[in-house]
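Heads up, there are several structures right after this.
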Structure I
Amino acid sequence: MLPAYFLSGGDPVAASVFQILFEFLTLPFFYLGIKHLFGKPTARLSILFYAVSYGLICYSRWLVNVTPILPFSHLLLYSLVFNFPLLAFFSAGIITQLNAAVGVFLFPFLVFFYIKKFKTIFAGTTLFLLPALPIVLFDFLHQHIISRSVLSFSGQSGAGIGLNPLVFINNLTTFFVEINHLLIYPFFFFSSILFLIALVAFRHHHQRRLIYGFLIIPFLGLSLYQRGAISFFFISLLPLSLALISALIIRLPRALSTILIVLIISLNLSHLPHIYQPSNALIPIGNANIITLQDRKDIVDWIYQQSHGLPFSVWFYTLPYFQEEVWDYTLLWYAAPKYGYLPEKTTGFSPNDLTTSRYFYAIWEPDADHPARLEAWHQQVLANFSTPSADFVSHDLFVEKHDVFR
């Protein structure tokens, strides 16, 4: 994303658009792979479902390291279908660097898929590890802090490696929820049945080793960790899962398949106006608050307008807790060039630490899970800075202005 940030002066929107375009440009690989695997009608239907999928559209606007896994999954699927093993290993290696929990279990699948080609596995392993060279070098230069952490986590009771049927069941439910978001949200039972029927229907497919290995081996690998899988851990499995269900629908009688296609498309399109409602659990990490980049800009603009060029300081109450980097970045990238100065202090201070601030601002978002924590934070604000003199709201972001008296 570095070129997008550089060319836009650091605008996160440019980075997000770049990720969307990158995903879009790899869709021909997805189409060609599915066409070769299941035929042209299935490939066309898969692309159509992909274009309107509520779950995939939500993923595409998620500005995080997970999102580029989708386009590299397209390349991986293409390379598997058309027998480009080195590209397959390299694509899986990049996926692993984007998110280890998603990608690392693709490696045993690739070994399984190319088990009779020792030279291919050896060369492929080198390419799989190639994207990891910077992190391997870092590990060697810093007393193996990463590898020791991985080994420590793997040995943790209740989180590390172990066999627990409940973890398997919970992971299966999480995966089916992802399938549901992918295709027929919110009809969980119907989407799950469709996927299971599709798995059974293609048990004699000429590429069943690829289909079943790709879907099952990474899932089983994740299930060995008792921590349990988060929804986005299955993101690399979604394109093939979508194609598998599309192939099943194509097999159905024309009247039934037409009805299903119309219903699925209509249902997904009807959800799009609600795409900024994370209460639908379509944000893998976070909460039920609606906060956009524009909301943060509006809050920052209001603060600077209220300050009239005078110095001020800020406290933030963020979710997840103590993750204030997004505000630090917004101030550095957006506020500093526009207004010419930054807050005196932004975290970890008391009123006695302020030397120049004329105003103090408290910024927070609702905490539905632990409202007592937010209330305690508010009480601390009032104890230190008395009652507010003004306030402003933008979606689920709230800010209060307090005058600083000395």
Structure II
Amino acid sequence: MINLPTTQQIYSNIIADLEAKYSITIPTIGKSFLRAYASVLAGHLKLSYLLIGNVQKNIFVDTADPESQGGTLERFGFVKLGRYPFKATQGIYEIQATGTIGATIPAGTTFKSDDDSLNPGYLFISDNSVTLLNTSYGFPVRALTAGLASQLQVGNTLTVTAPLSNINSSFEVTIELTEPISAEGLEVYRQKVIQAYRLEPQGGAGADYRFWASDAQGVKQSYPYAAAGNGNQVNLFIEATTADSTDGKGTPSAQILTDVEEAIEDPTVDRPSRKPVTDTVNYQGIIPLDVEITINGSSFTTAQEILIDNSLEIALSKIRPFVSSIDVLSEKNDIFDTNKVISIILESVPGTSFGAIDLVVDGNPVSTFTFTDGDIPYFNSVTYA
């Protein structure tokens, strides 16, 4: 890797080369053509170094910039995964109309979510013409805005944007037919591409299940294990991205679990079913375990407490179950204990003093805890006593 010099360093090197080449000392006071020349040349050379640095950065997937910034990240992903980052998907809902039997709702009719809805002010469209067969009749509408920004809940109401003959203007959501999913983050996409390069296909080993599960939108990570006492059963724990989880802690929705199952078991026009015929797969969501920390005998300032909180939250976000069939042993990071808490505090606020550390995981006091199978730590709170 080339370390890019600063403009000042380039300038100093040019001056040193000129002085060495011609055995002179270029004066620092007064007018000097050579110093002006070196300054201009340094600026031009800096641009060349920046170009070299950009090329250097974009020949590796772990450092590549996105295509929107002139980089190659998505190109690496398309070559290895065969796809670009998932775009946000549109939610589809069944809404209930009330009116006269035989009244019609033309295709293309739009509805706006009311102010008391989960996400007010978004437009929804009926793609097909609807004729009321009963005085209360349900039909599907599609969100015009993709992703979670326009998501609605059962019981939310919408108002038609143009009056309809013999039909009430208010409509109620009765079923979420298709759950919306947010666009795949570039860093999540990057990690999936890196995994695809690192993991070798083995015909149904743990690495294959992790790679296959990454084809489902909304999946952040997966943890496959052989089911205890069942040689042909696989417990596949799925962790959703924070935005797409049902609780903000990584718990996947039923839709995401279904999408993972389809990515592994259902054949498509591009490929056959991937699951080995002898395997039974149990698709499960991860289990977030709240982590609560009490730091006794502390006298931190508010700024120091914020710094410690952030450091502990970052540390916990990196702790995940170890899958021996996939993960590198040197990168194993599945244990959280009071010693790690002490270390993080001292790194955040060096030279500080405090008392005992109390650690509670999933409501149980512990001194150390190993996260296995589908157990995922969730940073809940820090108390300064």
The value 9, 31, 29, 18, 10, 3, 0 for P(r) over Cα pairs in 10 Å bins from 0, in percent, for residues 191-366 alone, derived from one of I, II, belongs to structure II
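For the read-out Cα extents along the principal axes in Å, for residues 71-166 alone, a value of 57, 27, 21 was computed from one structure; give its label from I, II.
Working: I: 41, 39, 28; II: 57, 27, 21.
The structure behind it is II.
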helix-only ellipticity at 222 nm (-39500 (n - 2.57) for each DSSP H run of 4 or more, over all residues; to 500), calculated, reads -18500; among I, II the input was structure I
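Between I, II, which one scores greatest on mean count of other Cβ atoms within 10 Å over residues 175-182? All intermediate terms of the calculation are to be shown ahead of the outcome.
Details: I: 22.5; II: 18.2.
Result for mean count of other Cβ atoms within 10 Å over residues 175-182 over I, II: largest is I.
Matching task: 3.7 is the computed value of distance in nm of label points 7 Å out along Cα→Cβ at positions 7 and 359. Pick the structure from I, II.
Details: I: 3.7; II: 5.0.
Going label by label, the one that fits is I.
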Note: mean count of other Cβ atoms within 10 Å over residues 47-54 at 12.2, derived from one of structures I, II, originates from structure II
Comparing Kirkwood radius over Cα pairs in Å across structures I, II, the largest value goes to II
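All of the numbers you see were taken from the coordinates with simple rules; none came from a lab. Computed from a predicted structure; not experimentally measured. Cβ atoms are built from the backbone, for glycine too; each structure is taken alone.
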